[in-house]
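Take a look at the structures listed below.
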Structure P
Amino acid sequence: MELVERYLQAVKFWLPREKQDDIIAELGDDIRSEIEEKEAALGHPLDKGDLEALLKRRGPPVVVAGRFLPQRHLIGPMWFPIYWLVLRLAIAANAIPWMAVWLILWLNSPGYRAAHPGMAVFSTLGTLWTTVWIQFAVITLVFALLDKYQSHAFIANWKPSQLQPLRKTRDRVPRAESTFGLIVSFIFLYWLLSVPGFPWMAFGPAASFLSVNPGLRVFYLPIVLLTLVGIAQYALNLVHPEWTWLPPFTRLATSIAGMLIVDFMVKIYPYVTLSGPAPNWERYGKVVDILNFSLAITVACFWLAFAIACVVHTYQCFGHIRRWMGRRPDGTPDLPGSVAAAPKGRS
């Protein structure tokens, strides 16, 4: 029955989260009942070919999922789940970086705020809205054409054997992951603690004429502490791999702290200055300008990475909270798809 579970897994992917468990439980019962009836009629268990033929008659998972969704007129139920996924990914890939850069400029650049006082700052979002509307129009048109001209071919060419393997439930943090994280974190910590005494570890040969802006030194201890928090998380998960909740909660906290640190770092510019005699400026001034510009872009990218990490880890944390709230009175988890989780009255 692994093929049936793979089929149900694929259907579940395209369903709204709040309806997944009920629909999959009902669909699974229906498929298993059909298999039992078929086996009773044939007098023997279904082989792989029979099972594939049965699932093929039901149709591709995305089509089956579409039957449980509200019907649309422009894009039919077969293509709409894919269309909705692609549309959200495309708009997010465009809007999130754009908004992140806009927020960084608005929060940290007095010149930008002076050039766009008051509500005028929102007028700078016009380009973003135009791009989003173009994305929406193009993606909608493409999927409307696919729905009109490619639906039959898609259904005819789909094969159950092409279904993705079953995803394993992550009930333990792999020790290899924790070990690798510990090694990388210790190497980074060693480098971090060595840089003040050995500047060449940061600048190489350029350490003779480059130095870090003194204003950045206030962030040194917080960065060391965040690294130690990460090391503690990896060490705990090495001993207790069953604590799958620990990584997302720890990383959410460190991501928020990292985003705050980077937000303050943006205001301290330049990051690197020349040290030594005055002639160095004439010789290396242009190099320092390029380096500072590159570091400013890097800092902005770090801020964006931390912001994305906060969203991802928040989502993961809510998943753990939902599972904790779904525990039965005896303390065991009420797992989706389990007998205890199935709605009463199912045959």
Structure Q
Amino acid sequence: MGHTDAVAHDPSDRVRRGHLPALRAGRNSRSSEPEERRVDIMDVSPFADGAAYVKGRFVPIAEAAIPVTDWGFTRSDAVYDVVHVFGGGFFRLNDHLDRFTRSMQARRLNPLEDRAAIEAVLHRCVALTGLRDAYVAMVASRGRPRVTGSRRPADCDNHLIAYAIPWIDVIPKDVQERGAHLWIASTPRVPDASVDPTVKNYQWSDLTSGLMEAHDHGYDTAILCDAQGFVTEGPGFNIFIVKDGKVVTPDRGSLHGITRKSVLELCAMMGIPAQVAPLPRAELEDADEVFAATTAGGVMPVSRVGGRILGNDRPGPVSLALKEAYWRKHAEGWHHTPVRPLEFA
């Protein structure tokens, strides 16, 4: 029998189960960036590799599953959000919950759990793992139709899925150090009118095609343009350029990223001119610097775009200054919500 951390049917009561150790104390002071750390007792915990919440139960990540007939699987009929935990606390948790709520409303998804219960589930997933730095996802799936063969979304029972796993960098740290090599994909971004990019979703066919193309050419990742030639976003990140000391990020085809928002706030704090504006492909190719931004990695410098080498083939000064400020502000407690200890989660 698998390990579970059962919960009551009342979503508001889904926070008082289990007796695993609480979060580890203390961060390693040698670096402000995340590292995976566990005390020895967590190595034998069934939740050491991650904890998930599925159909009202907390289970080890390897045991999390949904039916193959769930529309979230068969149709990508789901919305999601990802928040990271750094040094034992969520970063901008309320912003992520706000966006997740808007996404669910946009797609008419209504799981049993209200916002407070969703927040409690996220806290408990992290607390069960004991992770100080984590990648934490929340997903609302359409579910299975109650009437076999129905094509009516209203016939499905929507449900919440959540999980916490060790920290993820969508661009590995060693690649960030030298600067990512970015391929401009030939596949155009799906039009905003067809799939709203501000609703975080699993429609990744265009992004995955761009990734495969980038890897075929020996590049680390990809950026997509729309059919009109304007830059949009990459697979899991927003993109920024720096030109003549000014920072610009695209105004279309892109998620309104929480890290994007953080970068724009940092620019204001640091006196760096920044704007959200149309970004033609030619301006990306002619940029002084380029960097990506995402919850799963933070500010990530780019050193090559297509066949063009930026600067001295290393991360640029503005990109590095924003990256340093981003992690320094984290260490100072910027937008920090402590993870509730297990006995209170």
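When distance in nm of label points 7 Å out along Cα→Cβ at positions 87 and 119 is compared over structures P, Q, which one is greatest? Could the numbers behind the result be given before it?
Details: P: 2.9; Q: 2.2.
Structure P comes out on top.
Say we calculate percent of Cα pairs over 30 Å apart for every structure; which of P, Q gives the highest result? Let's see the in-between values first.
Working: P: 60; Q: 39.
Answer by largest value of percent of Cα pairs over 30 Å apart: P.
Matching task: -7500 is the computed value of helix-only ellipticity at 222 nm (-39500 (n - 2.57) for each DSSP H run of 4 or more, over all residues; to 500). Pick the structure from P, Q. Intermediate results must be reported in sequence, preceding the final value.
Working: P: -22500; Q: -7500.
Computed on structure Q.
Throughout, read-outs are computed from the coordinates displayed, never taken from laboratory work. Please read these numbers as outputs of a predicted model, since none were measured by experiment. Cβ atoms are built from the backbone, for glycine too; each structure is taken alone.
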